[in-house]
Structure P
């Protein structure tokens, strides 16, 4: 199933209501209703492939211009949007390095 399939799918009233309720809970940061029982544990292989989200090295101040919708999205995730930018870029850098080693 692709994101296009999901976008074009006809949703039932119950599904629309469930999605709306989940979105409202997510917007206020309430994840107490989420049932994690059906999520399998990560395997050793998956854990080995994970990249560190943040390095403790000293950071260099820079100026960056972002699209307004990107900045809005980053800020919507809560405090630390500048750190989040660094973490996203760091993860991409690590993933690229790993891909080149293969």
Structure Q
């Protein structure tokens, strides 16, 4: 992970934090998503289902660390679903929690 770390937060008790300063426009996290069939989704343990989101009609299981990015109505990153990344929308200070607007998550 290098530039980020997992610590305490609100999402499953975890959050993602900056291990360095990020400038606006920098990629903070690159997703490592696993696409799922309907059956694979049904077979997931219930606690894992909260980390599944639908993008362009496809179900994806988020892995660590992106699964622990917490929601904020005043986020410091935006999701770029085409490149599968969280991009800083303002400067982010070292040790600051990485957040996104989860209401824009599923498309």
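Quick note: the coordinates plus some simple rules give every number you see, no bench work behind them. Note that the structure is predicted; figures quoted are calculated from it, not measured. Cβ atoms are built from the backbone, for glycine too; each structure is taken alone.
Which structure, out of P, Q, was Rg/Rh (Cα atoms, Kirkwood Rh) calculated from, if the result is 0.97? Working shown, then result.
Values: P: 1.03; Q: 0.97.
Only structure Q yields this read-out.
When mean count of other Cβ atoms within 10 Å over residues 26-33 is computed for each of P, Q, which one produces 17.2?
Numbers: P: 8.4; Q: 17.2.
This value belongs to structure Q.
Given a computed value of -17000 for helix-only ellipticity at 222 nm (-39500 (n - 2.57) for each DSSP H run of 4 or more, over all residues; to 500), which structure among P, Q does it belong to?
Values: P: -17000; Q: -2000.
The read-out was computed on structure P.
A value of 5.9 was derived for mean count of other Cβ atoms within 10 Å over residues 58-65; which structure in P, Q was it taken from? Intermediate results must be reported in sequence, preceding the final value.
Values: P: 5.9; Q: 16.6.
Attributed to the structure labelled P.
FRET efficiency 1/(1 + (r/R0)^6) of positions 18 and 90 (r between Cβ atoms, R0 = 25 Å, to 0.05) was computed and gave 0.10; which structure, P, Q, did it come from?
Working: P: 0.10; Q: 1.00.
Checking each candidate, the match is P.
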